[in-house]
Structures are given as structure tokens and as C-alpha cells.
1. Supply the structure label, taken from 1, 2, 3, corresponding to helix-only ellipticity at 222 nm (-39500 (n - 2.57) for each DSSP H run of 4 or more, over all residues; to 500) with the calculated value -20500.
2. Taking 5, 19, 25, 23, 17, 8, 3, 1, 0 as the value of P(r) over Cα pairs in 10 Å bins from 0, in percent derived from one of the structures shown (1, 2, 3), identify that structure.
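Throughout, read-outs are computed from the coordinates displayed, never taken from laboratory work. This structure is a prediction, so every number in the text was calculated from the model and none was measured.
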Structure 1
Amino acid sequence: MHSTIMIFIDGVGIGKKDHEFNPFFKFGFKTFTENFGSIPHLDNQRLSNGYGNLFPVDARMGIPDIPLSGTGQTSIFCGVNAQKIIGKHFGPYPYSTLVPIIKEKNILREFKSRRMKVSFVNAYPKVFFDYVNSGRRRLSVTTLSCLLTGIRLNKIADLHKGRALSAEIDNRRLAERMNYKLPVIKPETAANRLIRIAGKHHFTLFEIFHTDHLGHGRNTDWLEYTAGVLDGFLLHLSKNLKRDMTLIVCSDHGNYEDMSIKMHTLNPALGMTFGKNASILAKKIKKLSDIKPAIMEMYD
């Protein structure tokens, strides 16, 4: 089975070479330096090591102004230019007229329609399910895609059983801030779990959203810690993929890479690929809406 792992990291772009405000330069990022020998920036946006590729992805999609999550994520997961469809960037949640498109065209549904195995590995706390069950649906494109496609969302019990991952990777916020009796795990342990889960599926999706929260100035006391956890996770994952696996890391817009402001940036979104089809994907992906079709073409 050819397995594809897609890690969506909210709000990460390729920014300036700035050791004060760009966390990748301020704290270092071994996923970049050990794989590619340097940290990407606006004057050096493409890196390759023969096994992996790093490249910019157009997040503006022909629409001026600052990219936003609702349209950006719809473009990624549905393979459409959502910004052009509604004539503007919109977020953080998808515009109402995009919901039918998400229901019909999201990548999880596409894999299911081909009778392939899919997994969305994020686990959610009880408060999230209470919110959904209340009838309110201000949801991200990923969770909305699952609900509209009939894909089960993982609960805290799935974390205990090793069948899911928390969005913060190591469970620390769930344990310390929400008082769940969960072990704080190493980033490498989380990466190994994701590889194990992915080995049973054709397509496995994992979403990390704390980067965007940090970029907006929230929880900045966790900035260095979060950067270290993310780095350890991505580095181990990129170095330990199975032979038949492809890893794609993508984002919807810039934000985290410039902590001098508390808003999204005009910078290109970060793209990375590793493993079996890394070079093919890197060549095909120029803009957000290229990501879904590039992945699906591997299974044609």
C-alpha cells in the first residue's frame, strides 16, 4: 500500500532572514538545517536534498490582500480556487457558499469514493463535541470535511489507546490546562505513532493549529517550547518514513514566521515533501489549489 501522510500546519509561511522575529531563525529548526543545510527565507525559498524538497506555495491565488484560513484551507483540501470563487479572502472559517464545495470535493471524500482507507488522526476534547452537538458549526475545513463525509472524529480515549494524536503533538496542553490524565509524550513518540497509523491507510491527515495562534500573539509564553516540539516531530518523521510512504507538509498562509505583527502575512506558504513521491509533488505544487490534485494523481 502506498501511504501518504499530509500534515497541515496552520499559518506558516516562508519569511525574512530575521533572528529576532522569525522563530525558525531565533530558535533554530533542525528539520530545515539537518535535511537541507539551511533555513528557508524570502531570498532562498527552494531547498532540496534528493530525498526531500522545500518550496513556496502561492497563498494569494490571484486575489490581493492578506490570505485567510477559510478560503485557503478550502483551496488546499478541495483543489479549487476558493478565493476566486467568492472574490475575496475569508476566514477563519469557510464562507457559507463554500460549504457545499467542501462537502462534495474534500480530499477525504475523494479517497473514500475510490474505496481507499483514510484517517484523520486528530483527537478532540469533550468541550469540542459539546460545541458540535449544540448545533453550532463554526468549524475548520478539516473537521467540517470529516463531519460532511461521515468520518469519525477521535476522542481523548483514542489518545489513551494510541490511535490518535493531539494537535499540540505531545499532549501537554490537554494534560496541564484541561486536566486530562494523559502522559506528555516525546515528539518522536508521536511521529512513530503517526507512521504506524499511516501504514494502515492510503491517506492520513494531521492538523497542527497552534502555530497560527502563536502568530496572532496568543500563548506566546509557549513559543520556544512549541517550536521545539514541532521541530522534533517533523525531523523524526522526515527521517523515518517507510519506503512506500510520501509525506507532504503544507500551510494555508503566512503568520508564524513573522512575530513582529499579530496578523497574517503576504509571504508564500510553506511546502515540504519527503519520501517516495517527494520530487513529483514538489514540481506540481505551485499554489494552494494544486495540493489535492497532485496527491490524487499519485493514485490514478
Structure 2
Amino acid sequence: MKLLERGAPSSGLASPAQPPWLNLLHTTGRYLVKTMAIVEMDVRKLRHDPTELLTRAVQPALWLLIFGEVFSRVHAIPSGGMPYLDFMAPGILAQSVLFIAIFSGITIIWERDLGIIHKFLASPTPRTALVLGKALAAGVRGLSQAVIIYLLAWLLGVQLSWNPLALIGVFVLVMLGAACFSTFSLIIACLVKTRERFMGIGQVLTMPLFFASNAIYPIVIMPAWLKAIALVNPLTYEVDGLRALMLGKGAVVSASISLLGLDFAVLLVTTTALICIGGLLYPKVVV
């Protein structure tokens, strides 16, 4: 909180004119410091209660251990020539990130009730910095799930790629996916303003987002109407990128999407747009 409220000391003397690029650099640095203050505040909560991350990992673990193992023996879903468990593991990582991020917006309702939001809004911190900080904090939670899913997939015999560049790509995609859906969650919280309505909407959205993607089956087997939904679903692009990077097959198995750069671009553009919208709606949570 002190980082958010602290301003530059004034000496009472006029400072010499600075070049525009230096002013921009200084402004950007202050913006990032305020953003990281929000991230640090949320990560500190995890240090006090790390059990949240473990309990969140139970559901994706069950999907891999039960659903994945069963369907690996049924051979009912085409998986592009790879074992179905390999095909499914990146989708379950994306699912885990989605389930954590989509409910993260409820924290701003709690913070409003505790009066914390009012202090944020009274500070000179840009609203988008507040939203971006929440988004990055959700990304940290998502990375913890990535570690658990990687470990579990390795124990189950999934042929993972350990290329350092691929791991960095997975890191970035998990952060982008978590930021995207947590910001979407924050926007919903700003609009509904009550915990009960938020939880109801969150539960309604999670499964459609998950099943209207390529997480557990390829796009090519979907009916036309579901393909159209999948192609505008950010989760599809997150899964697609994770699948290409985690498995190291050199090819994306979703026939409708073939460029890894497209996956990053869609998530980045979507997340940026949602952060801007979230910055506009953030003050409405107290109205």
C-alpha cells in the first residue's frame, strides 16, 4: 500500500526539461512498480495459505488419472497419432488455469467489503495497473498448477518436451491465459457486485468454456456450430499453444489453427483489451 501512495519528493525547485523518452521511461517504471505492489500483495496471501493451490490441483489430477486413463484405452477420440493421455495433458493444464482464474474476481468483492478497494481508488495508481496486478497474480497461481500438472504427466508417462525455449513458452502462455480469464472474471465481479451472483455466473461459464475448446478433443470432430464457438474461445488458443510446446511434436494437432504465433497473439490482444475494459469498470465495484 505504501508503494501505491508514495509520490516523488518535491524539492521546491523547477527541474530541467527532460527528453520525452526519459519521461516515458520514468512513467513506465512507476507504472510497473505500482503493478508489482498489487502482485506482491496477492502473492503474500498464498504464502499464508498455500493449501488453496493444492486443493485446486485435485480436480485436474482426477481428470488425468481417471478420464485420461480410461479414454486412452477406448481409442474413441482421434488424437493426431499420439497417445490420448499426451494429447489431453496440455488441455488439463489449461483447464486448471481456467478454473483458478475464473473465480479470482471474487477477491475484489471481498476487498470492497473490507474497504481496501476504496484505498486503492483514492491512491494515484492507474486503474489499469490495479487490474494488471490482479491478472499477474492469477498468473503466479497458474504457474504453480503448471508445476503440478507437469509432475503428474511425467509420472503417467507423457512424453513431455524439456526444451528450455519450450518451457519459457509454456510459462508465457500460462501467464497470458490466467491473466485473460482472471481479468474477464474481474469484469464480471464489477458488473454483478455480489458474491452470490458472481459464483453463480462463474459456475455457469467454466464448463462451456472448457468443453467449447480443443482441450479434450480436436476441433475437427466438432459440429459446425461448436467449431465457430471454439474459434472465438481464448482457451482454444491457449490449449493449442500448450500442446505444441509441451509435447514438442513440431505440429499443432488442431487442424483449424496451425500457427503458434497466432495463439500468443490472440491471447495477448484479448488480455490487453480486457485489462483496458477492466480499468474502466474497476471503480464501479463500489458504486
Structure 3
Amino acid sequence: MARPAKYKGINQLSGTDRLFVTLMVLVPTALVVWLVWVPAAGSVLLSFTSWDGIGPIRDAKVIGLQNYVDVTTIYPPFRPAIEHNIIWLAVMFLIATPLGIFLAVLIDKGVRGSRFYQTALYLPVVLSAALVGFIWQLIYSKDQGFLNAVTGLDVDWYGDSRVNLWAVLVAATWRHAGYIMLLYLAGLKGVDPTLREAARVDGASERTTFFRVVFPVMRPINMIVLVVTVIESLRAFDLVWVVNKGRNGLELIGALVVQNVVGEASRIGFGSALATIMLVVSSVFIAIQLRVVMREGK
């Protein structure tokens, strides 16, 4: 009678298998380092220089912290951009994210047509920024827009600096809610059904069950949703750039970076300083997320 084949551990793999596993680890790691960390480190280094992008990079003049001083003292769009990013974060955190969680809870309950709703609500996430901007242009257009036609108003939703930020935030909420819905729906599917059954036996209502049982169990997902919301708010760029390139009431840090790095100004060092500020703030929240996830894994 033949003996059953023994399971091979990682130390018992053949030379070919070890090479294959090594390549599977090293190739993605190398790509991440080359495409993410090297450019990030380059931006940090360039933020201490004055370089217009013309000529060899070795001709860049080192000016220390001058770019950061100029950003915070003599660059007028910086303060409005900070305020708009904070407003963006508040709307995403207080409106778009709870809306996405609410939609995920409804779909998780198995309402009729849940697959259709899940697809329809997630569709804005996969659409390009240009297409989303075009769709909302049809709604917000001053002369031929759907909103003005229905309400009888005569508002330039994208051109008026008093309202264009809020108009774009509606479009951003439309996209962000679908993203959060999918993340949270995946988390809800992983909750042990016996926890809900035990709460139901104890007489807890659905609301109490969610906030006292389900929500605490989903702490890792909640942290991921929080970090994603913060990072998405900090890197908000595409919609405002499609509307008016981040000007006239739609100043955001991401738009300022692009204006200085690839715009007419071509101030690579100055734009890199703005990008570094975004990187530092984002890294703080990423570090918090990793710390929580690693603590949960112990």
C-alpha cells in the first residue's frame, strides 16, 4: 500500500519553487519601492531645493526650509486650500461615510434587488473623474442644467465661489458613499451570525444589536474606513481639477501641488513642499491604522 505524500513546508521546497516564491515577493516589492517610495523620497528631497524642472536636477539650488516658509507665509491659496480640505474631510466623515455605512447595512439585510442597488451605488466609484464631472455638469449647468430647470433658480453652481465647493462636495459624496458601502458590506459579511442571534434572544432591537454588538466587532473595518476617508479627503483633486483646475473657491492642496509641479509655474521644489506636507499628514493616519491592525492581530 502506497504511503501518502508528505506535506512540504517552505523549507522543503525545491530550488525552482523557492526561486518562484522569491520572485513573487521581490518583484511586487521592487515595483512598490520604485514607483511609490523612490518618487516620494525624491519629492521630499526636492522640497528643500529651488528647481524649475528645466535642465539637469544636479543644477537644483538647495534652499533649506525656504519653500515651507513661503508656503505658509506668502502663498495666498494655501490657507483657503487648508480650510477647504478640512471642510471636505468634515463632509466626507460626517455625511458621506455614515451614508455609505447605512447603505451597507440595508443591503446586508437582504432587501429585494440588493444586487442591483449594490452595483448601482458602486458604479460612481469606477467611473472616471472626467465622466463624473461631465455628469454633474449636466446637473449644475447654469443655462441648461437639470437642477436650475427643476427649481427655477439661476445659480452658477460651478462658477460662483460661494457655492461651487458645496456643489462639488455633493458629487464627491456620491462617489465616496459607494466606496465606503462596499468596504463596510464586506466587513458585515464576516460578522459571526451567532452574535446577532444571541443579541436577538436577549431581546435587543436591531439598532441596539448593531451599535452594541456588530459595530464594536468591526473595529478593524471601522479603522480602515476612517483612514480611507481621511486620506481620500487629503488627496481630493480630480473633481475640482475637472471643474476649474482648483481655482475660484475650489482650492485644495492636491490641486496646488499639480499647479506648481506641472502647471505654468513649474516650481518643482515649491510643489514638492506642498506634496510633502500631504505625505506627512497622510502617514500619521496610516501609522495609526497599522498600529491598530497589528494590535488586533496579536
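1. Working: 1: -10000; 2: -23000; 3: -20500.
Of the structures listed, the value fits 3.
2. 3
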